[in-house]
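The structures come next, written out as structure tokens.
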Structure I
């Protein structure tokens, strides 16, 4: 795989992402039809950081 001059020719093929109507970030994929940041276009909104909150100890846990 080359990562020099031949790869730069693939950068002007068209827009893959445009501005999202919901979150305003430049993450809405035109081909797939949903936003990579907030999930607009899918059934639910994407929630980040949920695994970090679930791994916290809850209450007074004694071992």
Structure II
């Protein structure tokens, strides 16, 4: 009888599908790096944190 191994990738993907909505943003080639560097320079932990904060500020 074969034991099933824990699939960490499947667990992570299932968790993200359950807990988060995805929004895809397309930017011109090379802009992601520039935006990421500027976000980190402003103290953001991640590009995602910067984008979410920018959206929330715009909605207020």
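Any read-out appearing in this document is the output of simple, stated calculations on the displayed coordinates, not a laboratory observation. Here the structure is a predicted model, which is why all the values come from computation and not from measurement.
Quick one: helix-only ellipticity at 222 nm (-39500 (n - 2.57) for each DSSP H run of 4 or more, over all residues; to 500) came out at -2500 when computed from one of I, II, so which one is it? That value comes from structure I. Here Cα extents along the principal axes in Å has been calculated and equals 60, 32, 17, so which of I, II was it run on? Answer for the origin of the read-out: I.
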